[in-house]
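Just so it is clear, none of the values below were taken in a lab; they were calculated from the coordinates. Just so we're clear, the structure is a prediction, and the values are computed from it rather than from any experiment. Cβ atoms are built from the backbone, for glycine too; each structure is taken alone.
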Structure I
Amino acid sequence: MKPSPNPANLPTIDNTLVLDPASVTEFTMRTGFRKTHIPLLKTIVLGILAGVYVCFGCQTMIAILVDTGSTGPAKLLGGAFFAIALMTIIHCGAELFTGNVLILLAVLARRVFVWEYIFNLILVYFLNFAGSILFAIIFWGSGVNGFEGSYTAAGTILCSVSKSKSLLPEYQAFLRGIGANMCVCFAILMSYASKTPSGKMLSCVFPIAAFVAMGFEHSIANMYFYSAATLLRCPGVTQRHMWGELFLCTAGNIVGAMFLA
């Protein structure tokens, strides 16, 4: 009988569908290096697209809340469909500010210079804003939310959501920003861990649905809500309150990602 081969000499085959935590950390650092070395023109396109994808996620969530109300389960369902934004960003390789804060891991590992990190965050932030404004204008022109004085059901919900966000106390806006981006970064890291497209998509759903259901604040989503509210001239939503809340929410998003770095 022919002897069986020595198992120690056989090649190992990785049949797992997920990366281990150490591999996820390494992948995150390599991704951070790659993101800071993308050509400028490509970064501009990908940054704008990320803002656009978030607009679609926000508007989808609003459409769901129209028929289901603003109860906990309704917010959870709306959040699950809002996750479409992050799914698209991850699968299409767009540049999202709140996810790019995780480049800090590569900075701490001395693979990315601090100035490269800061430049990338500032650039991507304003590109996301540009994408949000662009599609806020397109959605406004399409009439899906109605117009000043004649809102659709979706427009009424959008104004209500924007008003409640803009009137948050300062410390709450900051703290809710921390919670929101921790959930976003959970989703991103879990998607990095998965090796399959379906796994990456599923990784986005639960953390994003959770942060929406809990009422946390995501700066890029708020860019769309506030831009749309400005175009609709929503009553009770003032510029001072909107942009002040956005600043604090952004600061909270940065701190939230840093907790995980």
Structure II
Amino acid sequence: MEKLSMKNFVFDIDGTISFNGQNIPDEIIASIKELMVNGHRVIFASARPIRDLLPVLPDEFNDNLLIGANGAMVSDNSKIKIINTINSEDAKFVFELITKYQLSYVVDSDWNYASQITENNCMYGQIDIGNFARQIPLSMIETPVKIILLDLNNKLLNKISESLRTNTDLAVVSHIGEGNLNITANDVNKYSTLSKLGITEYIAFGNDKNDVEMLQHAQSGVWITSKTSPLVDNQIECTADISEITKNINQFV
């Protein structure tokens, strides 16, 4: 029997293979493990920093290549590397916006974080659930990797987005229907980090705006419709149903 060639599989987490912000359903885990048993490489790529990605994954996936903070950091064999940080001038501008508009936020450094977030925000229970890090004052964040501005109404979201585009060189992504802005250094996204790591051929699963570039450049892309219909052409469309997701994973085995 001819040996199958190794493929790279890249999975977004929230809204793609995890739907409660806490874990991945056993059936999906089993399908992902089957990929690995068959010699394929499995990569997880998330908006979460590595610190908040690890508790969602089963322990046996911790040494896989993990892409965190929308591409701003990676972990490979449990060794964390920062791809790019937000420069001090742009960080200062964002911090001034936080103060001016009294914004809720999460600011991640390479491991520790600063935050001001209400308990009713869906992200509240997802920050450092493994108790790996320290929450520190915003003024102590010297090298921010990613900033999230939270609970923005549409008017304020558009106003701040425009201000960031005009006055900074930052990459800004608004997740669908969440009223949040995800901010990283310019030209940092999941696809750009995959490219920097030399991974140009892969099959990707995603569900949101921060997955668009990754899916556009994939050999095959599967769009999970947990939020919206595909934002990228030529994607396999898959409902946010566990059996449908496992079926779409298994088709590549």
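Here are some notes:
- Value 4.6, calculated as mean projected area of the Cα convex hull in nm², for residues 59-114 alone, assigned to which of I, II: II
- Look at distance in nm of label points 7 Å out along Cα→Cβ at positions 91 and 123 for each of I, II: the largest one is in I.
- Source structure (of I, II) for FRET efficiency 1/(1 + (r/R0)^6) of positions 67 and 203 (r between Cβ atoms, R0 = 25 Å, to 0.05), computed value 0.35: I
- Computed 20 for relative contact order in percent (Cα under 8 Å, 6 or more apart) - originating structure among I, II: II
- Given 1.06 for Rg/Rh (Cα atoms, Kirkwood Rh), calculated: source structure among I, II: I
- Here the criterion is mean count of other Cβ atoms within 10 Å over residues 155-162, and among I, II the highest value is seen for I.
- Among I, II, which structure scores highest (criterion: distance in nm of label points 7 Å out along Cα→Cβ at positions 131 and 163): II
- Structure responsible for -7500, with helix-only ellipticity at 222 nm (-39500 (n - 2.57) for each DSSP H run of 4 or more, over all residues; to 500) calculated and labels I, II on offer: II
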